[in-house]
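Please go over the structures that come below.
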Structure P
Amino acid sequence: MSGFRFSFPACVIAGKGRIVADDILMLRKYAFPDGICSSEDALVLFALNDSCPEQSPEWSTYFVESLAAYLVCDTDPMRRIDDAKAGWLMRTIAVDGAVRSALELELLLHAMEVASEVPESLSAFALDQVRLALDPGARGAYHAARPASAGITAFDLTYIWRVLRGAMERGRLLLSPVEALVLREIDELTDARAHHPAWREMIAAVATYERPKEVLRSGPWLVTDAGHRLTREVAA
């Protein structure tokens, strides 16, 4: 987000190139006394994250929890992530489909965990971070964090189960066709001899289903810093 125009106190923090605990107190007091209330507020946090490579642990917590709360709990539809919310999040945190930073990857996972409902497009996107890490042109934050291995590791399985939490029912892993497709593509990119044993168990448990199509209507949801209006798809 180069060229982003900050106001006080974000401009002071961005100028330092680092964020410490006292800076977060300033943001809470002067910039966001009522929390993150708009897409403009959210974009300030993303821009600060980009501008400050030196970050305290308090920033990680504040960034993830504040943005997840805004996305999931403070915008309609409440407590759910619909296709429009998912699209906005994916466009904001990723470049060419790959999540840019570890903190933004944690935001993605945390938002999915606190939401009561997540569209298959977002869960498939989260799973696709594993595929991108295994691809010959590996890239993205997940690739940077993943231990080198030709097979699926315990690290990968922990991540995948965070994405697919709640999908297991009566011994079957109930996935949409697109989610199952990403898992198959991951499997094809890996060396079966190097897999953690639990990977084969997961693949064997996959069962696909077609999600019912909802009747949708469009309405305003977010406005970006440039004034561009996004639309949300809300179940009628």
Structure Q
Amino acid sequence: VFLLQKEFGQRFGHPAPRVRGRVRKMKGTFSGGTAASLKATMAAAAGNPAALDLLKNPFSLTPGFEGPRQPTGHKPMVDEALAGPGGEGVWVAPFVMAAINTRNVHRSNFLLQHAYGADFVYDEMLITGTGEKGEAIANAVAGDKSLGSDKGPKPGEGPSREERDAGFYDVLFLGTDAAGNTLRVGVKGDRDPGYGSTSKMIAEAAVCLLQDATGTPGGIWTTAPAMGDALMKRLQANAGLSFEVGAG
């Protein structure tokens, strides 16, 4: 999103007020610790209405600021901004990490003094395809409750080294404005998104803070305002990520 907004501003003179994050392809799995954290969080929120409201609020990490209404991304739908090879509608489904990622993107915008705009709208969903098959997959994804069940891996269990190395992801970020301007940014990673790739990103972020972003003060930061371009360079050079900018 940081890269898309920078490029959008350079091309069109203003930030993109609407950005969609769309997972095109992904291979990975979750660990028992992730599942346990989710179940514990939901159990705690169930008995605490204030905590539940906080979890539902897309601006929970932007104290004192409430932006425009955001898409929930909770239900399968045909995404009007996407089109299949023949111009047909493309189905999208809820993305498991959206509730966390979207909050962090809004915090980045907040810490960047609303460089993405105070009217910024952002969501993330999973592309499942076109036609009846795409719809069926989207409904299956939306109905999958395995992450919160007791049948998955236990804490301490997770993907093997081979599974982590075989993982990958391909995410599209699509920025648009009211004038019809469009810009796409593709992000690809060469390992399991939850563990193989994330571990490399964390390591590079730590080195970046020590060697490149030395002027970043203490605090609760997200990567865009804390490290920006310096981290992107490291991720491409050392962490198996690629970023591709192209017109819509």
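Every read-out reported here was derived from the displayed coordinates using simple, explicitly stated rules and does not represent laboratory data. Here the structure is a predicted model, which is why all the values come from computation and not from measurement. Cβ atoms are built from the backbone, for glycine too; each structure is taken alone.
Quick notes on this structure:
- When Cα extents along the principal axes in Å is computed for each of P, Q, the one that comes out at 54, 45, 28 is P.
- Computed 17 for relative contact order in percent (Cα under 8 Å, 6 or more apart) - originating structure among P, Q: P
- Origin of the value -15000, where helix-only ellipticity at 222 nm (-39500 (n - 2.57) for each DSSP H run of 4 or more, over all residues; to 500) was derived from one of P, Q: P
- Largest in mean count of other Cβ atoms within 10 Å over residues 45-52 among the labelled structures P, Q is structure P.
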